[in-house]
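Visitor: Next up: some structures, all given as structure tokens.
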Structure P
Amino acid sequence: MAKRSINLKHYFLKEINFVIKILIVSDVVLLGAASLMGPVFALYVEDFIVGGNPAAVAGISAAIYLIVKSLAQIPVAAYIDKVRGEKDDFYILLVFSVIMSLIQLLYLVVHTPLQLYAVQFVLGLFTAFTFPSYMALFTRHIDRNKEGTEWGVYFTLSDLSSAALAAIGGYIASTQGFESLIIIMVSFSVIGSLMLWPIKPYLKKKG
């Protein structure tokens, strides 16, 4: 009878092909970096944004990001499917991941709700380019007959990373301040984005 459980070595990315391994590690770092700010975003709004109810501003900001990201993903995904080959997917993912990471530096200089909403709009727009391109690359390179395992490893490691860094983010914000937290978040995001570069030689130009 075949084993139903996932072998422990999969959690250490053993017996997983190189492209999937790099995609997982990159996103674990990126999602972990985003989680540094997530749980304390409302407190950031209260400290940095002048005008408006902090809870309402935080809620509207989150809604703007999610709405823009959701609506923009479909045309981006359609473009990715239309253009043959993986190089376009890769460069879209890499470039927009870096831009998305750097945009978060604007959290250091925004002081009004409208400025924050503009940042969230742009962040949502650029994030919309990264999600379909990431999924397209992951889907094409996933190991045959290990689809469930590798998606499971991806979600497990990304969730664990997000949980750990969410706690760390709260600690940094309370002890070092939001300026330090934002700089650390952006630094980790850029590192996670650049970690994608080694998969470039493994991608198909056409087909």
Structure Q
Amino acid sequence: MSIPAARPRAALIACGALAREVLALRDKHGWEADVLGVPALLHNRPDRIPDAVLARIQEARLTYDRVLVVYGDCGTGGLLDRALEREGVERLAGPHCYEMYADREFDSLMATEPGTFFLTDYLVRSFDHLVIEGLGLDRHPELRDDYFHNYTRVIYLAQQTDPALLTRAQQAAARLGLPLTIGQVGYGALERRLQAWFER
């Protein structure tokens, strides 16, 4: 009597800014998948994102039958999609994580006030490192007004209801000198789009 082969697992190659949430969704739904992260700091050098994602794809193909890239375009100007098309690998729909979380409300939020700076749970946790240190505001705080001159508000697209994260979001908005609005959006379209992929 032959033993059936183990069910092949999927690889979700995720932007570091989405990886925590993708892991939570995988566990919530019981998906047979591993999450392979790509450093979120590459957002500061989007030209490097396609090569980093392609390296992960090459690793994944050694082990997994199905591969999905859980990433927005994230400032690559279409370079990521062109690289994935050559590889025959699908990317989850969406230009960036803000659109995935805000879902159908994103366009109206931007139309109402284009000068919106978005926060997510990840960005709240990483604000000091990615924004303050990443933009050099810890060394040159006078640059804040130059960088954020055209911004008019901060919207925190919250995945969790966490008072500690809310406090940190308030602190982040205060450091930018902008008013804060809270949107408790959960996983938004990220969850729906991942579900649709796993149900194929």
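Each reported figure results from applying straightforward, stated rules to the coordinates on display, with no laboratory input. Every value quoted in this text rests on a predicted model; they were computed, and no experiment measured them. Cβ atoms are built from the backbone, for glycine too; each structure is taken alone.
Visitor: Determine which structure produced the value -11500 for helix-only ellipticity at 222 nm (-39500 (n - 2.57) for each DSSP H run of 4 or more, over all residues; to 500), calculated from the coordinates; the candidates are P, Q.
Guide: The read-out comes from structure Q.
Visitor: For structures P, Q, which has the highest computed value of distance in nm of label points 7 Å out along Cα→Cβ at positions 59 and 83?
Guide: P
Visitor: Looking just at distance in nm of label points 7 Å out along Cα→Cβ at positions 35 and 107, which of the labels P, Q belongs to the structure with the highest value?
Guide: Q
Visitor: Determine which structure produced the value 18 for relative contact order in percent (Cα under 8 Å, 6 or more apart), calculated from the coordinates; the candidates are P, Q.
Guide: It must be structure Q, since only it matches.
Visitor: Compute distance in nm of label points 7 Å out along Cα→Cβ at positions 155 and 179 for each of P, Q and report the one that scores greatest.
Guide: P
Visitor: Given structures P, Q, which gives the highest value for percent of Cα pairs over 15 Å apart, for residues 27-90 alone?
Guide: Largest one: structure P.
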